[in-house]
Structure I
């Protein structure tokens, strides 16, 4: 591994083995992240040789933290990373960190540390969710799981609402017999992802001159209002559609 002076002089000082040592990730995992578009390719100097920079190292650390501590699937991580590209300048990132420090627990709790977990098998039994539906959620990367110290599959407690919502929808009759499947949830996930990315691009330039503590208060108090607006807008669209058919 290169010494600090060499790293400062060379913008791409790391070999693949250096990234593996510094992050604890395997070579195959890093190549997989590159293939999935989560990590940009290194600077090629030969057929089987590439060099990587600090941005690669920091991104790998972030991916690992989001995946292993926050249980985020790779699809969600990629959406976060894609949303940051070209959006967050250094000053905006500093502003966001200030806002984050002032946000209340209803939004920011657990953002920097692993949260409470629940065992998957016990949860599926409790809420009456079919294992095949859960496995499909994993395949679609709507949720993420990991193993605890005893080898049990565990889920972040913050993600329980996804499973509980789908189980409740099925009990209402929106089940596979009528053609409703877990795949239908992807529509909503993709739409909300696009909405959030557009919100970030709209809000950041407008709030940059606001004190971070004040901005955090505005966001925390405004979020329920926005959610209520979206619910009302959804209902209005349904009412307008029904009115249009006579």
Structure II
């Protein structure tokens, strides 16, 4: 564990989910493959683009629309809708098709294996701190067995942009009006979405260095960085 800023007393903790509390990469690989298979079964013309090309189209849309780029559900649905429209379907057919394909993707996307260390961390911290999940993703915390640890799970919705935008952090502050911003500690693996997003709000941050990102991606230094969940648990329960 490494400290970059002097920590202030922590009164509440928020967690990112994907690649912070569990390894999201293998389940996403499978979900992507199953989603593409479902897309091509329902709409054979979708095979005009490979799975990688559909992913590239999604990435391009994410780069061109910051609001969509912070909402993984809306981004996937819109990518499929636009693609199907280009392939000759009507808008209503494309929207319906996108919903059907996304449902298949989501079924596989929720087959996350949460490690025992994450359950132990959340159980122990929940006895002392209010816990909130703040995620740009679309995992169902009820399905993967994490919902009961959190007082609230916040994800992008219509009119609520994902991290690093302030919307979800501000919603949490509104729900806990007696807590100053500096009393919050946000834990996550993304230097942009988690660390920059939370620190813009005046929150403290804990960067999980074993997620998807390297230190080269940091735009601001976190309050602290750690490599394993037990390190964070030990410090917060000291």
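At-a-glance table
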quantity: Source structure (of I, II) for mean count of other Cβ atoms within 10 Å over residues 40-47, computed value 15.1; calculated: II
quantity: Value 18, calculated as relative contact order in percent (Cα under 8 Å, 6 or more apart), assigned to which of I, II; calculated: I
quantity: Source structure (of I, II) for percent of Cα pairs over 23 Å apart, computed value 64; calculated: I
quantity: Distance in nm of label points 7 Å out along Cα→Cβ at positions 48 and 184 from the coordinates reads 5.1; which among I, II; calculated: I
quantity: Source structure (of I, II) for helix-only ellipticity at 222 nm (-39500 (n - 2.57) for each DSSP H run of 4 or more, over all residues; to 500), computed value -13000; calculated: II
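No lab work stands behind these numbers, since they all come straight from the coordinates. As the structure is a computational prediction, the values presented were derived from the model and not from experiment. Cβ atoms are built from the backbone, for glycine too; each structure is taken alone.
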